[in-house]
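K.L.:
Please go over the structures that come below.
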Structure I
Amino acid sequence: MSGEKLDELGRVIAVYGRSIVRFAVSEEKMPEVSKPGTYVKIEDPRKSGQWLYAMVVSFNLLDELYRRSRIVEELEGYLEFRPARNELVATIVGFGGPEGVKRGVPFLPRPGQKVYLALEEELATIMGSKDIRLGVLSFNEKVPFTLSLNKLCSRHFAVLAMTGAGKSNTIAVILASILEKYPYARIILVDTHSEYIPLTEKYDNVRVLSPAGRIARLVEARYGLKPRQLEIPLWTLSLEEIASILRLDPSRATKQIMFLRNALQEVRRSRYSYASTDDPIFFTAEELKRAIKEQGGRDRSLDDLLLKYESLLENVELRYITRPSWSDKIYESRVEKEPYKSVNTYLEVYGEILKPGLSIVALGGLPSEAQASTTATIIRAIWRLIGAGVLAGVALPTLLVVEEAHNYAPQGRWSPAKAILEKIAKEGRKFGIGLGVVSQRPRELSQTLLAQCGTLIALRTANPEDQRHILSSMEDIMKEMVEGLSGLSTGEALVSGPAAPLPAIVKVYDFQNKYHIALGGKDVDWAEVWSKVPAEVDLVPYLIGEIKEGNSDIHERKRQDATMENFF
């Protein structure tokens, strides 16, 4: 690196605040720095070999002759003599030398100092030294960009962008990079739209969990994969999670929630007298129904609660909550006394999700209330189990990635998963729980949650309100860079935070090209589908919650031609 000739771009003409530098660049050098995110460097006059590293964030390009002329016609015939003034603004993001680069600004450059283009070799050393390969620098695709695994997980991260900008692709690249390098990683992905299931094609330690019934049939038809049965037994849910499924508004249905609380206490304490309302002590759905009825008297609120609860029991799609078969058998097979019988069943049910590898919780097609309560219960179980492991002296570091996080932790309103997600964001580092949140609506995402995400990966974002939320959460980034998010190409991202070597605009790898796997959730190709004769498909198995699999005709037709593409 020391043998390479430095490429002088221009000179510093002004310094603002603690980190903003304006420098002039000659016309012939402009092509080298004409893209936002380009890295330049300025030498420390006090110590040879020490440099300030700055990222170009904005441009001020002027035609001096045009600016000084009174009318446009005066310029005709003088185009070859027109002088230009090119001024660029860069933000200083780090400093260092041969021993490495650190964040910070230990000194300020002086007007008149020379500005050089950062060398490709040194940028490759700086940006490519971490654990997870995310992509390449946008302004120089020969330079790899990597992230620190420890800082990405322990300080949490967020992937934010508008629809179609590359969020899912970015998450898939991160997960694939981790799985390839760390075979015993523990990752749980809440897959709201069931689009990451194709990862099972490449990695043996990826498993898909989905509620039995219609949702599992959709997964099997679309991906040719039989998912593992996901059960979230009703007795493992907290009061607020059950209230959410019943659509009880905490601000209005206070009396109904009181009845529900009393009934929960009764059924839990019938098996373990010291149980609290939210302790995972076994009961059946019918036992809870009887306990609600036994509240006594003629009360309209109680009648409404019973009606909602009976509707819940009749909902075939939610039988993985109200009529769990596998977990009930586990409970009945145990011979311990309470609370050990219930708690050990709880450990076995949710311990399946915590096994090494990637657990994809596929929730695509479920009602939003069921998705929220299922997610809340799983996250709460993870928190309980890992916390208990820490107390027992066993570390189980786990990364939790939540798609469509604004649905589970919304800004300004309640959700059953919101409190536990914010708790993990604030305290998860102490217990070894990392959090990755993914959202296309940053303005609707809990600011408490977003503020705790140290590393932000912001792809194309056009909404000014979303940009303001991103700006308030990103380190080392100027307003001009965030305002430029709308100009990023699909797959380009502004990356900042402790997991990044330095802030950068990154071209994230194309997951399909790199790993030869296509994610689900892609847009329908209207032109292609409308050009073909529509296929005849048996939709009955996908419209009815429960199908007797013994019906060979239904089973055979489903196996042969029921794919999601044929639905259109």
Structure II
Amino acid sequence: MLFSLHIRNIALLDDVTIEFTNGFNVLTGETGAGKSILIHSINLLLGDRANRDLIRHGADRAEVTGLFYIEDSALQQQLSEKGIETEEDGSLIISRSLLRDGKNLCRIGGRVASLSELKDLACLLVNIHGQHDSQALLDPSEHIHFLDGFLKEAGMSALAAYQDAYHAWQTLQRKADSLQMDEAERLRKIDMLQYEVNEIRAAALQDGEEEDLKKRRDILHHKMHLQENIGRALAALCDGNEQADARQALSIASRALESAADLDESLAPLCDTLFAVMEETETVSRSLRNYFDRMSEDDASVDDVEARLDVLYHLKRKYGDSISAILAHADAAEAELSLLQNAETQKEQMSALLKEAEEKAQKKAEILSELRQKSIPEIESAINENLHFLNMPDADFRIVVTPEALSRFGAEQIHFEMKTNAGEAYLPLTKIVSGGELSRMMLAIKSVLTDGDSIPTLIFDEIDTGVSGSTAQKIGRKLRTLSQNKQVLCVTHLAQIAAMADTHFLIDKASADGRTKTNVFPLNQEDRVKELSRIISGDAITETTLKQAEELIHFGQLDS
């Protein structure tokens, strides 16, 4: 469950902490008090798109932090498989910061995480319903996703297996299509690829060559100066002049020190040190001699190196921004060239592979279709039962399956139809569903979707759109029923729904010190009665409306 939510510097939410409870939580408030901003803050925590304009004026960052308690062992196992471990008491803190420069900083259990990781985690912890979900219900292309959501793990596994097979088939199909070009185009492509391969291979490129050439160019620019200085160094080390030759001087010093060490053994370590210096001097002398000889024998000019670099730059402009990229282009060109040169053989092989891949995808599609078809009667029955409870006694919802060629989501189209009154024809939802009916339709679907899953928290925003009276009371009862097994959070404008809640929060806007702030706080019994009275009658709170509010709360708590 979502135990607490801390929001800082998001629009009017300056510094707000909300501690939710198990069961049914409702949030109410005047229009413009900040209800939508609160939902937006929760969406940010769940990985939704961020807009830096949400950052409160004068602040450099916005932050939202959620403390969750994970009690379900199956959910803990799912988190563990993602590398996420809760504390010993089952708690898990996730947070997201939004900076002025548009950057995000996400943390899961104190560990820095990516936005995609946050999204993956959030879908296991919270199921949120908003206006977008209701609109998706009116889009037939989304209906197949609703249906697959009912299938739970078995359906998701079958869908994943099908999509893997479908993707493999489509990949082969694209390769097969590339073999179907006309002969003139094939020959033209062969000529072009052959030219590219020949040009690159003739250059005999080596990894790291460009850097080596640049270094060599610098050396050649300073060749005379280098030779002069190396020659002077060699002369000082080993030119045979006993007075100026360092090697000879070290040899004389070594012999003298050895004689002294014979008389005083404490000088022996110095003899060893001096001997090591002589060996290092020999090594340096040999290395310098080799360097000098190589430089003397190197007859390359700066122009030669520049010419080679020009070749590299020319190839980089055409084929890639590095030698490795150029060589990779050549490899790819050779592979495509081989494919084109062996087109007929490739076509025969590809045809066999394509047939095999299509048959595999078809079999996986049949498994998925069977799962969908078997589940439909039970799903229709459950949704209709919920619709009847939600004051739509004559509603009849059905799922229509239309076979089609294999596509990304299977071998059928799915769309929802309904009739709201007895004797009428079934019609698409877009043609018959009003705002209030859409809200109830969505709640009915959500009720079935969440039955048996491990997501602990459900959040509803605008689930009461277009309803009132007894229908609102039925929606409240349904939400209260859901809250017996899940934590439910609901933003509502209706007293009938708010009266059903276990915990009631007021979202209130106030001004102080020239700034407007939104506050969120739980209501005690007395304040709750006043808030419900306000919802019922607006500002004109009377003894009658207060009495109505008390009765709503009384019967709301009894009604489950």
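Since every read-out is calculated from the coordinates, none of them should be taken as a lab result. Fair warning: this is a prediction, and the values are worked out from it, not measured in the lab. Cβ atoms are built from the backbone, for glycine too; each structure is taken alone.
K.L.:
From which structure (I, II) was semi-axes √(5λ) of the Cα gyration tensor in Å calculated, if the value obtained is 74, 40, 22?
P.N.:
II
K.L.:
From which structure (I, II) was P(r) over Cα pairs in 10 Å bins from 0, in percent, for residues 44-355 alone calculated, if the value obtained is 4, 12, 12, 12, 15, 15, 13, 10, 5, 2, 0?
P.N.:
Numbers: I: 5, 16, 19, 17, 14, 11, 10, 6, 3, 1; II: 4, 12, 12, 12, 15, 15, 13, 10, 5, 2, 0.
So the calculation was done on II.
K.L.:
Computing relative contact order in percent (Cα under 8 Å, 6 or more apart) gives 22 for which of I, II? Present the calculation step by step, with values, prior to reporting the outcome.
P.N.:
Working: I: 19; II: 22.
It was calculated from structure II.
K.L.:
Also: One of I, II was used to compute semi-axes √(5λ) of the Cα gyration tensor in Å, for residues 212-371 alone, and the result was 69, 28, 12. Which label is that? Mind showing how you got there, number by number?
P.N.:
Values: I: 28, 21, 13; II: 69, 28, 12.
Source structure: II.
K.L.:
Compute distance in nm of label points 7 Å out along Cα→Cβ at positions 148 and 172 for each of I, II and report the one that scores greatest.
P.N.:
I
K.L.:
Out of I, II, which one gives -19000 for helix-only ellipticity at 222 nm (-39500 (n - 2.57) for each DSSP H run of 4 or more, over all residues; to 500) as computed from the coordinates? If you can, show how the numbers build up before the last one.
P.N.:
Numbers: I: -10000; II: -19000.
The value was obtained from structure II.
K.L.:
For distance in nm of label points 7 Å out along Cα→Cβ at positions 524 and 540, which of I, II scores largest? Display every interim value, and only then the final one.
P.N.:
Numbers: I: 2.4; II: 3.0.
Once distance in nm of label points 7 Å out along Cα→Cβ at positions 524 and 540 is tallied for I, II, the winner is II.
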